[in-house]
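What follows is a set of structures to go through.
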Structure 1
Amino acid sequence: MNARIIVLYYSMFGNTYHLARSACRGVREAGGEALLRTVPELIPEDVVRGDARIKSAKELQKEVKIVEVDELRQVDGVMLGSPTRFGNMCAQLRNFWDQTGGLWGEGILVDKPAGVFCCTASMHGGQETTLVSMMLTLLHHGMLILGVPYTVEEVASTVSGGTPYGASAVVGATGERRPDRTERAICRKLAARVTALAMHLGENPSSG
């Protein structure tokens with residue numbers, strides 16, 4: 001089975017986007033098809049144009065498609081990524097999931113695997129609570145949440161981002177630091193786990 005995994009994220013300064021790309025790589029390495037998607041922007045256009053950092057990041061992501069709710073009907077798993085907003089997922093991503101009540105009612109995502117990733121300004125800037133905030137919505141959809149076991153060697157050796165709850169990166173107060181090799185590797189390996197489970201469940205549907 002060629003599992004289709006949606007890598008759905010929002011990124012203001014481009015860092016969560018870089019983790020999302022690592023997730024896509026992990027999906028492909030595990031034999032799956034990665035669907036890279038972002039969510040609609042809620043920041044006023046004049047604010048985007050007036051901030052050189054945001055404008056540059058938007059240019060970097062200009063080829064990424066905006067997700068449509070019904071695309072979730074066609075996927076076998078989800079990798080979900082957000083910057084941290086006061087220890088929570090960002091409003092842009094929350095706004096999208098608030099539109100998925102119809103899918104929830106139909107049980108579209110039940111028993112499909114998912115993993116989460118995020119970026120924070122500082123080491124103790126709410127990484128784990130942000131990851132858990134994303135998990136809560138996915139759990140309500142009946143998804144199977146995968147974390148990062150300590151058999152992933154980078155989790156045990158990281159001095160920045162990366163947790164058992166999901167992939168993460170420490171990027172600085174203004175997003176000036178890109179996710180490093182270790183942080184990207186953790187995200188890639190988590191996505192590979194999600195893909196591998198999706199493929200297993202697709203081949204053995206009774207085990208879901």
Structure 2
Amino acid sequence: MKALMPVILPAVAAGRKSTGADKWDEMWDGVLHMPPMPNRYHQDLEWELHTYLRQVWASRCGWRVHHGINVASPGNWPNDYRIPDIVLLSPERFSIDRIEYFEGGPNVAIEIHSPGDEAYEKLEFYAAVNVQEVWIIDRDTRVPEVYLSRDKSYERLKLSATGWLESPATGIEMKAGDANKLDIRIRGEEATMRHLPEQ
């Protein structure tokens with residue numbers, strides 16, 4: 001269910017702030033979006049994916065891995081921003097880091113898609129701020145999707161003949177695995193394979 005509140009009531013803002021729920025709030029061209037706090041399954045998958053990318057992948061390539069970063073359209077902070085679950089940033093884009101927010105898009109934005117959220121509605125914004133790739137991973141089925149930037153829009157990539165979905169920007173391969181897990185590895189390196197979440 002979606003609701004529109006022309007002006008946020010002070011009691012609503014105070015309630016979200018007191019519970020910490022406001023840390024997921026986003027400003028979409030001046031309109032405040034207040035998603036519910038993600039559930040434990042969402043948070044567990046996000047945390048383990050973030051940990052894998054930071055410890056196994058980024059440690060060897062020099063990229064940065066962050067979660068909960070405000071991604072703003074250039075010159076429009078704090079009136080137009082989204083908060084991907086995880087972002088991947090190459091050294092060539094380190095200059096967009098303003099500590100409180102990124103001014104422009106990271107190389108990769110990752111969204112864990114929960115029922116009823118706005119992950120797909122964010123694609124237009126991500127294209128506009130030059131996000132090279134967007135990964136959308138279903139919270140419940142663990143099915144990954146990779147969207148590659150093409151002329152200010154996105155092309156959804158297809159699975160390889162072996163059933164893996166590869167991220168061209170990173171060399172990461174993913175697929176929905178057994179026992180409701182996300183299988184992930186660095187291309188061609190079986191020793192890097194993990195089944196997330198591991199617990």
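Bear in mind that the values in this text are calculations on the coordinates, not laboratory data. Only a predicted model underlies this, so the values are computations on that prediction, with no experimental measurement involved. Cβ atoms are built from the backbone, for glycine too; each structure is taken alone.
Figure out for me which of the structures 1, 2 the number 13.0 belongs to, where mean count of other Cβ atoms within 10 Å over residues 64-71 was derived from the coordinates. Label of the source structure: 1. Each of 1, 2 could give helix-only ellipticity at 222 nm (-39500 (n - 2.57) for each DSSP H run of 4 or more, over all residues; to 500), but the derived value -12000 comes from 1. When relative contact order in percent (Cα under 8 Å, 6 or more apart) is calculated for each of 1, 2, the greatest value falls to 1. Rg and Dmax of the Cα atoms in Å was computed and gave 16.9, 54; which structure, 1, 2, did it come from? Label of the originating structure: 2.
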